[in-house]
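Colleague: Input: structures, listed below.
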Structure 1
Amino acid sequence: MNENISNCELDLPYPPIKTEGKNLYFASLLTNDYAGAVSEMSAVTKYSFQHAVTTDRRTAEIMKCISLVEMRHLGFLSEIIRDFGGNPRIAVQSGCSTVFWSARYIAYDTDPRTYLRGNLSDERAAIASYRSRISQIDDRFVGKLLARIILDEENHIRIFSLLLEELF
């Protein structure tokens, strides 16, 4: 197994998972990254599906590993949402409206070339969203956590790009 590609976990610690205090607006903002169309919940589900349908064992294991990293992010965001005073249900909160996560958010592509391209697009969108959250959420602890999560997402882009190169 090529360690350069298969190492989906960075050898860097995560900062403490906490907030400076209650803030329902900040909690609401994070629900998009937690359970929106392009979110940690969507990433966990999509990469788990890709693991299940991929016949190449090495690629399947990489998808499983990345899914587990995304699951860790999902857990971190649930703790932050709760600490801000929000409800970490699998839903996006927009004002008084709640939209629950849907499996329809997932592209069920089985061709690695197709799904890897989609994964790259989604990882880039996730990074853009996290960068936006860092500027919107005035909380030093959360900013450090989101910056660390961005490093994982950038690593996933690197891995997906290398996998795609191998397919061509």
Structure 2
Amino acid sequence: MKRFCGEARGDLVFVLALLMTTIAYLALDYTYKPALRAVPAIVAWIMVALLLLDLASHLKSPLGSFLRMRLNPATERAAASVGRQIEAILWVLGFAAMLILLGVLYAVPLFVFAFMRFRGERPMAISALGGAGMLAFVWLLFSLVLRIELYSGLLFGSG
């Protein structure tokens, strides 16, 4: 694959496509009432900022090198094997399935526990503490502070 700015062109095309999609989403978002667009606009602006940082990190310059080292030191390591990439995708798909079936309040702490225990190889007690901490955080933030009813899943939903 041809190189541009020291990186594979496909990497840059992907980042640019994602940036254009995010900008289009942001433009569409501003057609909604302010109350409806508040959170999506914040997320989109953060995404634009992160994508611009990513683009700058692809530059073959001192700035690009600095950004790569400070923001993503993993770029200096060898690429992950196909097996590791498939494993990562399976973790995400498993989490998505848990969200659909169990709902947010069960899926998030279960995923945090499982990921810490099996992928992070942390002790059982630390993994359980991480899962319990995420449960407390999600419940406090969404149920008490924001008063948002979270998705309860296909298995536990009422209807």
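Colleague: For which of 1, 2 does mean projected area of the Cα convex hull in nm², for residues 52-107 alone, calculated from the coordinates, equal 5.7?
Modeller: Corresponding structure: 2.
Colleague: When FRET efficiency 1/(1 + (r/R0)^6) of positions 60 and 100 (r between Cβ atoms, R0 = 25 Å, to 0.05) is calculated, the result is 0.05; to which of the structures 1, 2 does this value belong?
Modeller: 2
Colleague: Could you tell me which structure in 1, 2 was used to calculate relative contact order in percent (Cα under 8 Å, 6 or more apart) as 16?
Modeller: 2
Colleague: For structures 1, 2, which has the highest computed value of distance in nm of label points 7 Å out along Cα→Cβ at positions 28 and 140?
Modeller: Biggest value here belongs to 2.
Colleague: Work out which structure the value 0.98 belongs to, where Rg/Rh (Cα atoms, Kirkwood Rh) was derived from one of 1, 2.
Modeller: Structure 1 accounts for this read-out.
Colleague: Of the structures 1, 2, report the one carrying the highest value of FRET efficiency 1/(1 + (r/R0)^6) of positions 20 and 148 (r between Cβ atoms, R0 = 35 Å, to 0.05).
Modeller: 1
Colleague: Something else now. For which of 1, 2 does distance in nm of label points 7 Å out along Cα→Cβ at positions 12 and 132, calculated from the coordinates, equal 2.3? Intermediate results must be reported in sequence, preceding the final value.
Modeller: Values: 1: 2.3; 2: 5.1.
Checking each candidate, the match is 1.
Colleague: Can you tell which of 1, 2 yields 3.4 when distance in nm of label points 7 Å out along Cα→Cβ at positions 68 and 116 is derived from it?
Modeller: It was calculated from structure 2.
Bear in mind that the values in this text are calculations on the coordinates, not laboratory data. Not measured: the values here are computed from a predicted model. Cβ atoms are built from the backbone, for glycine too; each structure is taken alone.
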